[in-house]
Structure 1
Amino acid sequence: MSFHLSKKSILKKTAQVSMLTLLSRILGIFREFLMVRYLGVGAVSDAFIAAFKLPNFFRHIFAEGALNASFVPVMVKTVKDGNRAEANGLMTISFLFFEGLVLLIYLFVLIKTNWVLLVLAPGFSAEQVAYTIPFLRILFSFLFFISSSALLSGALNAVNHFFVPAFGTPLWNMIYIGSLVLCLSYALPVTYLCVGIIFGAFVLFALHLVVFFKHNFTFGRIDAGSIAAFKSVMAKFLPCLFGVSIVELNLFISGSIASFLPKGSISLLYYGSRFMNIPLGMFAVAFSSIMLPHFSRLVLYAPRRLNFYLLEIAKFVTWIILPAMLFLMFVSRDLFIFLLGAKATPSHVHQGCIILILYSSGLLFLCVNKILLSMFYALKDTWSTTLAAGLCALINVVGDLLGIWLFGVYGIGAANTIAALAMTLACLIFLHKRHKLSFYVGQYLHFFVRYLLQLACGCALFVGSYRLAQHLLTSIGYSWFMTTSYGFFMTACMLIAVTMIFLFITRNLFGLKVYFLKR
């Protein structure tokens, strides 16, 4: 069986994962819409978001971060060598170690919840703390099931199976939404919602387990080979722990600092980051997940080829993300009006709008960072990302503190973007200094200038079409359609789709040569 992925296979699997991630993000927006109706924007919502922040932080480390980046390359090599027994032993010892670690962390959270809250939300009032404690004690068990699913998905990724890991999140969102509907319908306490979330995580774990066995994996005997493979995982995991999870770490730190802001600030920052994460998760996380095993194989037989991929990935990410970034900025105000509904106040809408614009301005760097980190871990270099992440985290913390002092809640959004830019520059420098990989700045700028011209035409098409649709609907008495959230988003999403088709069709007219867009 060949595990090599062609360009066509990479794009096909990226599209598959992206579509499922898009479904998850759409469900996520609907979920947040129900969450605002259920929790409001205040002490209870801040408490729930803060309580869920901790298991979600560890989730991103174990599910999308350090564990994935350290486990997948080792599993890829083990499976490629045809040693399925060693791969099964590696899964067994990894499962025992990492899930045992999760259970120990959970035990600490249960016993020392007040200590945890001092780090999680040091600025919370007594009222907010009282709400948060029971939520945190229930929700943290979510981590056990979700990290177990991550380990199983790592084995599936090693044999190029990406569907179930990608489908799991939409499935979990469906169960989450079902729990919210029940809670809203019967006015159930928030603890019932917490239990529903845990049930969804269990279903996700069970699905991964079934598919894991169907791919002829199992939990095998631990031998010398599997122990050696596990040592390779751990040698990468500890440095990865900090480096690959920098986005989540920055958001975690920002959330803790934001606990000193007025009630509702944590909720607005959370919702802003959720919208920003739609293109980040739909494209960058999906693309980096596909590219990690591909890079891991490429390093084994053609490492200099990474120079080519470094440039082409930067071009491809730019082509995809810049329109998404501008679109989020365009709809930012209407997104928060739609999300907050009757609970919306002019102040909350304005704050949410500015927060989303600030977050979105760093979206390109965040997406590039996801793929650069996959390249580093395929090169088995964990220290470079640790140093880059340390710089990024320092900039983020200083930026948060200065930003809150100077600009209030907006300072956190600005600090996140500045830190993301610093991370990109540091990663490119380390790739050049330590691995002799060059980012062809001249070629990228040549592409970027041409793309800006194309994008300007695309934006003119989008705005002109939007104004025309607005005029036509007004002239036939349907102006209300454009002023309602549903009508606005239907029109705007349809027009952004048309604009992306325009950008794709006309790319050759502007001399844009992107490897991943070639037929």
Structure 2
Amino acid sequence: MNNNRRVHLEIQTHRKNPRGLIRTSFRKDGKNSHETISTLTGLSFEQLKLIQAALQGNVVLKKDFVIKHSKEYGASYALLQLAKDLELDKMIYSRTSEKWVQDSLAMIIGKVIYAGSKLSLTRIASDSCLWDICGVNTEKIDVNLHCYKSMDELFKRQNSIQKKLAMKHLNNNSIILYDITSSYLEGLYEDSEIVAYGYNRDKKKGHEQIVIGLICNSEGCPIAVEVFRGNTKDESTIENKIAQIKKDFGIQNAIFVGDRGMITKTQFNRIQENEVNYIRTISALTHSQLANLCEQEFVQMSMFDEKEIIQVIDPDNPQIRYGLSKNAIRGRKDKVTRENLIKKTEVELEKISNLKRPADDATTGIRVGKIINKYKVGKLLKVEIKDGKISWERNQNKIQEAEALDGLYVIFTDVKEEEMNISEIVQAYRKLIGVEQAFRNLKTAQLEIRPIYHKTDERIKCHIFLCMLAYYLMWNAKQRLLPLFEADQDGQNKKYTFEHIIERLKSIRKETVEIEGVATTIITECDEEQQLINDYLNVKIK
């Protein structure tokens, strides 16, 4: 091509989408001729106009360049693409274009990026592309229409969605993790069937609560969640959960792992005897159960070892295996904890003893009983009440007996030895940390399951379910980012956290730019770090 030929852009608008032809004009045999050098597609009319102006030699001055608006784009886009890649949108509902599905995706993604309430999420539309990216193209996002109404539809689909998650992440040989936590609420819930006073794990005295049961696979990926009444005991949920795993999820031969004390001996025997709901289990003994086991003839204290897990078979029930172990660090913690509880009890007893107006023995006994029940060290103290006055001393024999159990723990199971050895059984139990991690993410600043603003039971349950789906998205994002996190471990100051990842993605903006009266939208280019993050997430920003 003759380098003296002048290049220009011809814009064609007769098609559905405009296209640009980069052409050159020249004289040949006394006639004007044209040659097409390249074709530009996929650009808006405004963008083509800017290219046309540049080829014409029109220089854009700073005063003619105005950024009219800028919105967060990168985090919302990346997480939506991840959700689609995981087929989470299809798991919610096959017709993904349904308005409530788009609203639900916006709430799930928004929970990961922004946390906060549903109302606060509706107010970010002017600063974030979240709702628009999810397909909600409206100037005003209404909390009742786009959040609460869509939550009602999502709640109807909870069982179906959880079955699909189980189908994707579980099989007949899976290890299934189950644990329970509680979440307190504020305000009055007189008409609620699930909000009640109970054992408060959040240490929020005087608050009613709900109980939350979470099922995860062996890696800690959330599968299903259920909300129970606030005074529900952990162990009372087990048999229904096992029935759900077998009936709803179609899992027959999985191994159920529950936290210590969740599976009682009576319950364990009942599960074994139930041919329909029988499923193999792994759990750990509570402190009192451990003490009772150590009184049996087939267990001696010398069996507990810090370096090796010792297996013991129950002679009364040969199907049950116990894994005996000892942890010195945990032993020191047990001793410190017990000493602190004794001291707190003694301080409270001292307060009662120093009251200016001594009460009768019955009243004093009630006061002392409350203190003893609160700190659970009654067996470790000898307390005497006489003429309204109290005296006490430490029961050294009982304290020594308690010290002998410090750092000891026992895992028990009915899984056959040819399937899993005792070390594998213990490792399976330790995987419960994955559920604990899920609860930490759900209840702390990352996803902020609290405070719960909803007042109806169905909305409360759907809020918990929506938070679980948000954690599902976050968990999968973290899995893809593992190489990035692992490579960062060698440094003294860790650079990469999930919060940092989200902030870096949020700085990818969608901006409305006006040049010489022509407005267009552009996406800011990814820097090297942002591109690396998106590569790990398998996302292409466009």
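No value in this document is a laboratory result; all are computed from the given coordinates. Owing to the predicted nature of the structure, the values given are computational and were not obtained by experimental measurement. Cβ atoms are built from the backbone, for glycine too; each structure is taken alone.
For the read-out Cα extents along the principal axes in Å, for residues 167-462 alone, a value of 67, 54, 35 was computed from one structure; give its label from 1, 2.
Values: 1: 58, 52, 40; 2: 67, 54, 35.
It was calculated from structure 2.
State the single structure among 1, 2 that was used to calculate P(r) over Cα pairs in 5 Å bins from 0, in percent, for residues 151-222 alone, giving 3, 16, 22, 17, 13, 10, 8, 6, 3, 1. Working shown, then result.
Working: 1: 3, 16, 22, 17, 13, 10, 8, 6, 3, 1; 2: 3, 14, 17, 15, 17, 15, 12, 5, 1.
Matching structure: 1.
Supply the structure label, taken from 1, 2, corresponding to FRET efficiency 1/(1 + (r/R0)^6) of positions 87 and 119 (r between Cβ atoms, R0 = 41 Å, to 0.05) with the calculated value 0.85.
On the way: 1: 0.65; 2: 0.85.
The read-out comes from structure 2.
Output the label of whichever structure in 1, 2 has the greatest value of FRET efficiency 1/(1 + (r/R0)^6) of positions 199 and 375 (r between Cβ atoms, R0 = 41 Å, to 0.05).
Values: 1: 0.65; 2: 1.00.
Largest value of FRET efficiency 1/(1 + (r/R0)^6) of positions 199 and 375 (r between Cβ atoms, R0 = 41 Å, to 0.05): 2.
Could you figure out which one of 1, 2 the value -12000 for helix-only ellipticity at 222 nm (-39500 (n - 2.57) for each DSSP H run of 4 or more, over all residues; to 500) was computed from?
On the way: 1: -28500; 2: -12000.
Derived from 2, not from the others.
Quick check: 0.05 is what I get for FRET efficiency 1/(1 + (r/R0)^6) of positions 23 and 431 (r between Cβ atoms, R0 = 41 Å, to 0.05), calculated from one of 1, 2. Which structure matches?
Working: 1: 0.75; 2: 0.05.
The correct label is 2.
A value of 28, 24, 14 was computed for semi-axes √(5λ) of the Cα gyration tensor in Å, for residues 95-206 alone; which of 1, 2 is the source structure? Intermediate values should be presented prior to the final figure.
On the way: 1: 28, 21, 10; 2: 28, 24, 14.
Only one of 1, 2 returns 28, 24, 14 for semi-axes √(5λ) of the Cα gyration tensor in Å, for residues 95-206 alone, namely 2.
With Cα Rg over 2.2 N^0.38 Å coming out at 0.97, pick the structure among 1, 2 it was computed from.
Numbers: 1: 0.97; 2: 1.33.
The read-out was computed on structure 1.
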